[in-house]
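Below are structures written as structure tokens.
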Structure I
Amino acid sequence: MNIAIIPAAGAGSRFGGQIPKQFVEVAGAPIIVHTLRRFDECDEIGAMIVALRPEEIERFGQSLPAHKIRKPVRLVGGGAERSDSILNALEAAKEFDPELVAVHDAVRPFVTPERISATLRRARETGAAILALPATDTIKEVENGLIQRTIDRRRIWRAQTPQAFRYDLLLRANEEARAANLPSAMATDDAFLVERLGLPVAVVEGSPNNIKITTPEDLALAEKLFEQVKP
């Protein structure tokens, strides 16, 4: 079985407001529910594990049946850092004996089941794969307000999620990062934890619609996208 891990224990400070951004309602449901639906619709995913702040688990768990998610959803306590939430979810995942794990931002509700499947297929071949978009702008390296060099944008890709891995590989990467006391600021990207082991991570082209909702402006764009496209 393949599973999805959705880390959703963040407070969403950049978003503002009293409600963490993953629980803000848009198009009739909280953002995180739209995200779960995309994985519920993906044939290659058998179950989902959501890491939440402990005080949110009971309330969210009580609300889930109304949203008619068909596949098993396990709610686990998140940690102080994203990496802590991932490790807690990986531990909970053992009950499913997973082959592959797809880690996805709770506030990327426009990913498609087809892109999830494509990322999983590539991860099955290479051990790890992520969705990403090729850079379209000219990229400058800047220091103290001055351009140091122009970077070949053909080599630059913007990471999205899901990021998919063999279960044992992702577990090892997270455990080794913790053992090395890797700063939390460097552990926000699961692919980086695999890269630092010297192992390959493949890239699957994503979609411009696969936005991450982190600001009120992003939410306004998401509302328009829900009107225009079916996620």
Structure II
Amino acid sequence: MVTTVVIMAAGRGSRMKDLTKDKPKHLLPVLGRPFLDYTIERLRTAGFTDIIILIGHHSEAFECYNTVPDIRLVIQQRYHERYGTAAAVENVKIAVNDKPFVVIAGDNLYSANDLKNMAQYTGHMKIGGYRTPQWQGMGILKQKPDGTLDRIIEKPAEFVGDHINASLYQFTPAIFPIIEKLQPSPRGEFEITDAINIVAAREQLDVVDLQDRWLDLTAPTDIPKIEAALSTVQK
């Protein structure tokens, strides 16, 4: 089992507007607690014992986690030179210490069950998938006949499938040389999905379907939705 996980929490959260002016969106209060606390709880339940939080925007706000034994803080470097999800993952190369690791989006709250499934080690890199009729604006997973990943089609204008990228990954250290050689995408970012497509073209990359719907903290209107969902779970 993979026991190291990286939480991507360096972004500005601009769609949260004034709520993130002085605070990272990952620490916005949800039922009186920082949103990130719920993610950490579920990661521990899933069996992760080494939690790396990749921080950037208002990094000082994360200092409350600095003394927690199973948590490490890594500050994203070269933010203005290399921007994007792949550039963010590049920052944990030393921290993961040549071990396989799981990466999750810090503004998504996955179930402990799905996190545990992603932590199972098979020797191959993995990507989380989810089937939904709301595929618009999402990355679509195209699979080979054996069910492994063929490629990710980013935000297609027309329907090519309803199997979306859930922003949940398991990588080996072999991902880092690929990231280092990446070129910027058309929108000028270094994309982890581009690195994943390179891996999938070279070797087996497993698709792990999520069994539970995850909660997404993107806009202010998401907060009451998440609070309602968490209140239901806690009853």
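Below are the figures for this structure:
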| read-out | value |
| --- | --- |
| Read-out helix-only ellipticity at 222 nm (-39500 (n - 2.57) for each DSSP H run of 4 or more, over all residues; to 500), computed value -7000, structure in I, II | II |
| Ranking I, II by distance in nm of label points 7 Å out along Cα→Cβ at positions 64 and 184, the structure that comes out highest | II |
| Structures I, II, by distance in nm of label points 7 Å out along Cα→Cβ at positions 40 and 96: label with the highest value | II |
| Among I, II, structure where mean projected area of the Cα convex hull in nm² as derived comes to 12.9 | II |
| Parent structure of the calculated result -0.58, -0.89, given that log10 I(q)/I(0) by the Debye sum over Cα atoms at q = 0.12, 0.16 Å⁻¹, for residues 24-151 alone is the read-out and I, II the choices | I |
| Read-out Rg and Dmax of the Cα atoms in Å, for residues 104-167 alone, computed value 15.4, 43, structure in I, II | I |
| For distance in nm of label points 7 Å out along Cα→Cβ at positions 176 and 200 computed as 1.7, the structure of I, II it came from | I |
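Every read-out reported here was derived from the displayed coordinates using simple, explicitly stated rules and does not represent laboratory data. This is a predicted model, so every value here is computed, not measured. Cβ atoms are built from the backbone, for glycine too; each structure is taken alone.
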